[in-house]
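Multiple structures follow.
Please treat every number below as a calculation from the coordinates, not as lab data. Since the model is a prediction, treat every value here as computed from it, not as a measurement. Cβ atoms are built from the backbone, for glycine too; each structure is taken alone.
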Structure P
Amino acid sequence: MSANIQKEDLTKLLEKLVDYKMRIWIQDQAEDAEPQQAPMVERHLAKWELCEEGEHIRLFFNHCQFLAIPITAGHMTIEEKPEEILLTTEDRKGKLLYTLAFQA
């Protein structure tokens, strides 16, 4: 199942994904992007929080390291598969595509 997701639905989903393993891909979609894209990174979702401005969510790997992903700057979808939950969001301004795969 793949669907567009609203901020409220995302916060409910993230609450149940705490302690899951995350695989993270960030793709640069700019015309002048380097041909060699960044490798996938694997981390643990320790906690999450909504940023003060309400445009990003911080996904914490531990008490101080996090990745902030945009939730209002572009299209966001979620796909629930039997083996993982796939979240894709884009930052149109920064021309970045974030793909996160969560596994228990």
Structure Q
Amino acid sequence: MQFNDDQLEIIENSGGLEYTPQRIAIVLGLDPLDLNRFIEIFNDKGSVVRQKYEHGKAFAQFEVENSLMQQMRTGDVETVEYVEKQNHFKRMERMKNELFGIEQK
């Protein structure tokens, strides 16, 4: 199964939206008979599909957090409190993963 540049861009953007493989297949307009093959490709962490998806997911998170950082720099107290709370949850998640030997994403 091959994907053109436009389809790969859709997959990357879908990562930012955290779409499921099934939803991505619908957005791509894939034939329902190709769904299982697409999911196999998606589940292969070395595939270009998965790499595009993960990049889109990471980049979208970066964009949101970067925007929050800009708001923090202006002294937006609510944003500062929100980011501190999110960072606390992230630290707790990392500690839990380290404690139980769970691989980081």
**Prompt:** Rg and Dmax of the Cα atoms in Å computed as 17.4, 53: which structure among P, Q?
**Reply:** Q
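Between structures P, Q, where is mean count of other Cβ atoms within 10 Å over residues 9-16 highest?
Values: P: 14.0; Q: 19.5.
If we compare mean count of other Cβ atoms within 10 Å over residues 9-16 over P, Q, the biggest value is for Q.
Given a value of -3000 for helix-only ellipticity at 222 nm (-39500 (n - 2.57) for each DSSP H run of 4 or more, over all residues; to 500), point me to the structure among P, Q it was derived from.
On the way: P: -3000; Q: -25000.
Label of the originating structure: P.
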**Request:** Taking 27 as the value of relative contact order in percent (Cα under 8 Å, 6 or more apart) derived from one of the structures shown (P, Q), identify that structure.
**Result:** Q
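From which structure (P, Q) was FRET efficiency 1/(1 + (r/R0)^6) of positions 41 and 81 (r between Cβ atoms, R0 = 41 Å, to 0.05) calculated, if the value obtained is 0.50? It would help to have the intermediate numbers written out before the result.
Details: P: 1.00; Q: 0.50.
This value belongs to structure Q.
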**Item:** Label whose coordinates, when FRET efficiency 1/(1 + (r/R0)^6) of positions 49 and 65 (r between Cβ atoms, R0 = 30 Å, to 0.05) is calculated, return 1.00 (choices P, Q)
**Value:** P
